[in-house]
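> In the part that follows, the structures are each spelled out as structure tokens.
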Structure I
Amino acid sequence: MHSMEFDDPQSGLERAVQTLEEEIVLGFLHPRERLVEDELLARFNLKRHVVRQVLVELERMGLVERKRNVGALVRAYTIKEVEDLYAVRELLECQCVQLIRFPVPEEKMQALEATQREHDAQVTAGNLRLVFRANMSFHRQLFALSDNPVLVAAIQDHAQRAHSIRSSSLVLPEQLERARREHWQIIEALKAGDSHCLVELCRAHLAPSRDAYVEAYHRRAGLVTQTEPKHLSA
């Protein structure tokens, strides 16, 4: 990958964090993959203390874990951790959309639809980084309709922690198309003022990324079992 040069350490830190966040959520960086300080120094042309700040921020976001004598690794989850995280995400997000008051102001509906049209365009273009950013923007605007910024912040925090889990589904064309369609269904439920439908759509919207990660986890575990060398008894 090409190195990047930044004059302002703060902008360099933010850009490095954003780039690595995208690469984790898109599966370019895999769970348990090491993030080596020297490689990040060369790639982003940052000072060592700034690179360490990048890793601290990624750890705070739940994307990276740092282990003694190993260094920084892309966060990997057990099946139970995935199920627990998604149970909390479902509670937060479903509660959030139940707080939305109808009718939603027209200017906010128009802004949400404009964001979704941008998401549509990036899905069609196959620009996964911009798909990811438009998707995040759509959900921020949706949950902001609850007028509860504390709850929205909690949702965002838990969504960030799920980034490496979502990589199993975010890059698949059929999953991108499914998510795009579901966004429009959410918009229609908002227009109709149908709170029950909105809750059920949000609950269903979470399931595919969780299920894809669990399936991939079992697939990897099965592959390891099949390829383990068989030791002959003495």
Structure II
Amino acid sequence: MAHGTRNPHGVALIGDLACAMRERLDVDVSVAFVDVLGPSPSEALARLNRETTVVPAFLGRGYHVRRDIPEHLSRPGLPPTRVTDSLGPSDEVLAALVDRLDEAGRRRGDAVVLAAAGSSDPMAVADVEEVADRLSSLVDAPVTVAFAAPSPRVAHIPSVAEAVSRTRGRVAVASHLLAPGLFQSRLCESGADLGARPRALPPHSLDRPGAHPPQPLPDRA
């Protein structure tokens, strides 16, 4: 179960993740979205009509994981479900972050901005800050947390563009996002020297007909 996006590349990528799970686990895998588009989690479960394991495709334990998904699963008439943990924070998420930064051309000494979607949920914010602390140790550089969509209830966390403008020297933006979409576009417009691709964007997915490869970020003034 993923968030949802109007970006067709992002939607296709979630489909790719489902296919990869299907191949690795040798089980049926369906996709549902909690926002923007459907089917919703409750709609998908109603169609399956059998005991199901729900995998929240989210990088932290925010509102959608702790409230939206349980609310859908509690609706009457649905089959019994088991729910896994969200994808992060985890060692695998940290390793993917470092890989994406290195792939983008990060150099030793670059400052790093960890850019997340944004949330007013304290647990989601704590998860992002934990990832930033651990990432700082892995890349041996300061890591600033920023939100693509800052919440007024979390005023101490700047937008990505603000965080980049406050940072001296070369700045690399680490995308704490799962798929391309509106928030990734905001990262590309932040003015950073370089930006990493979303977490789940494998190089071969860019070969899909109609896919749009990431564009280079403009030079900083």
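> Which one of I, II has Rg/Rh (Cα atoms, Kirkwood Rh), as calculated from the coordinates, equal to 1.02? Walk me through the numbers on the way to the answer.
Details: I: 1.02; II: 0.98.
Of the structures listed, the value fits I.
> Separate question: With helix-only ellipticity at 222 nm (-39500 (n - 2.57) for each DSSP H run of 4 or more, over all residues; to 500) coming out at -24000, pick the structure among I, II it was computed from.
I
> Turning to a different aspect of this structure: Out of I, II, which structure matches 19 when relative contact order in percent (Cα under 8 Å, 6 or more apart) is calculated?
It was calculated from structure II.
> Using distance in nm of label points 7 Å out along Cα→Cβ at positions 80 and 120 as the calculated read-out, with 3.8 as its value, let me know the right label among I, II.
Here the read-out was taken from II.
> For structures I, II, calculate distance in nm of label points 7 Å out along Cα→Cβ at positions 104 and 160 and state which one comes out highest.
Numbers: I: 2.4; II: 0.7.
Evaluating distance in nm of label points 7 Å out along Cα→Cβ at positions 104 and 160 on every structure, the highest lands on I.
> Matching task: 3.3 is the computed value of distance in nm of label points 7 Å out along Cα→Cβ at positions 24 and 184. Pick the structure from I, II.
The structure behind it is I.
Just so you know, all these numbers are worked out from the coordinates, no wet-lab data involved. Predicted model, so just to flag it, every value in this text is computed and none were measured. Cβ atoms are built from the backbone, for glycine too; each structure is taken alone.
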